[in-house]
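Given below, in the form of structure tokens, are the structures.
All of the numbers you see were taken from the coordinates with simple rules; none came from a lab. Worth saying up front: this structure is predicted, and the values here are computed from it rather than measured.
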Structure I
Amino acid sequence: MIDTIIFVFIFLFGTIIGSFLNVVIYRLNTSKKIVNSRSVCFSCNKTLYWYEMIPVLSFLIQKGRCRGCASRISHQYPIVEVATGIVFAILAYHFMPLLYINTNLYIFYLSYFVFIFSILIVITVYDMRHKIIPDRLVYMFIFLSFVLMFINTTGMGEIFVLPSVLQFVAGPLLALPFALIWLISKGTLIGFGDSKLIHGIGWMLGISMGLSALFISFWLGALFGVVMLALKKMKVNMKTEIPFAPFLVIGCFVAFIFQLGIFKLSELFIF
């Protein structure tokens, strides 16, 4: 019962954070301030009241339309809010065994990864909208991933540890091939932002899980392309720009939650 209450609370908290992430996504790299600025309707410029910004609920009550001008509200708002709530709840479940050992550590680890994946959610949606990964966000992710190498996330023993040489080189080692592809193709095959994102994933997950994240990303990307071709939703050629960050972030999340090292991942395909 207590566990259920915790998950529901964290999910609801996640939807609130998701609402803020939407603000970041829309206002990043614009003249608008991310904080200390009232939310308005993009169509009629009406200032929104608090009851018009309740995550998910306001969207449903207003039937996806502005109360002032009746213009449609982007489905991105409830999708990001629900997705953030789900991600937060899954992270809470992932670290749940630690709750009964050390509550302070549970809160610390959960808060740290909630922050990391909040950044990754913004990167995902921003890349989908603009086909570019904001430098300030990816560098923040790389920094947090670097610090994470010095944190013992098992919850056993000392909190802070010294990373191995392999952990240090994981980031640049995984990112290097993609940086070379970007350089040789002059950005036509992959963006430099993707290689920087992979750098952070390498430091966050290490070599083994980082490779799993990449494999999962490529499989998801290929599956997406096949489905879009089958549904004739898009024309794919060498000049088609398909944002890769969403697949990288999903691959990172799956590898992290299931602790999928490259050998464990390969076992899934051995019959």
Structure II
Amino acid sequence: MQIKDIDILVTGDPANFNWLSGYDAWSFYTPQIMVVGLRLDPTWLGREMDVGAAAFTTYLPACEVIPFPENYVQQKEVHPAQFMAEWMILRGLNGQRVGYDSDVYYLTPMAVGHLKSGLFKSTWVDSWHLLNWLRLTKSSAEIVMLKQAAFIAGLSIQTAYDRLRPVVRQCDLMADVVAAQIRGTPEFGSDQTALHPLVFSGEAASTVHPLWTDPAFEKDQTVAFELGGCRKRYNVGLARTAHIGEPPKILISTAKAVSEGMD
């Protein structure tokens, strides 16, 4: 932030919330931000009903968890970002140089507009994914999580190969895959993956990213999988193909070698 001449950083990326504080809740469908400054510790601002999640998933003290009232939710006359801007003004943050990500899913144009309107004395600059770039450098603890996620990815693809048969419905196979992804191993479980597992068979295998359907797999079809594993929000993706009629492949040993060799 000092290098980029940014006094205050506003992020709307849920992954950055988790990296900064540990915050982990399914709350991104309502406006929420984290603010961090050169003289301000990371502070979460979000919906009142989600304060409890901040209490048991983060290290933040109560003074750094700021809820907006429920009467701000999905109202035509008021917007949660107006409350957030007022809080920032009361903290003396107006007139600062504020960095924000202009290209993230969950910091909407309306929210940014209200923040800029409230902190009209501030200079707003695009931080260009500053936190996301910092997250590229992994600590030893993060590498452990990635190794475990890689092993879960191997389990999920092995499950797909083991259950792939003619007459098995695509939706039934994917139910087994999702169960394997979440169950993980006896030593560690898994989170929901960032990319929902995908399978394409027959004509659908000629494209990318369609979801599964009801029909059963057929003999001699080519099938493509985009699966993966996730551990404590650390994702490892794995894509493989299969041909129905071939003996199931054994990938667990390969996945174990990959996870053990990560550095």
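To which of I, II does the computed value 16.7 (mean projected area of the Cα convex hull in nm²) belong? Going through each structure in turn, the value belongs to II.
Computing percent of Cα pairs over 16 Å apart, for residues 84-211 alone gives 75 for which of I, II? The read-out was computed on structure II. Here helix-only ellipticity at 222 nm (-39500 (n - 2.57) for each DSSP H run of 4 or more, over all residues; to 500) has been calculated and equals -10500, so which of I, II was it run on? It was calculated from structure II.
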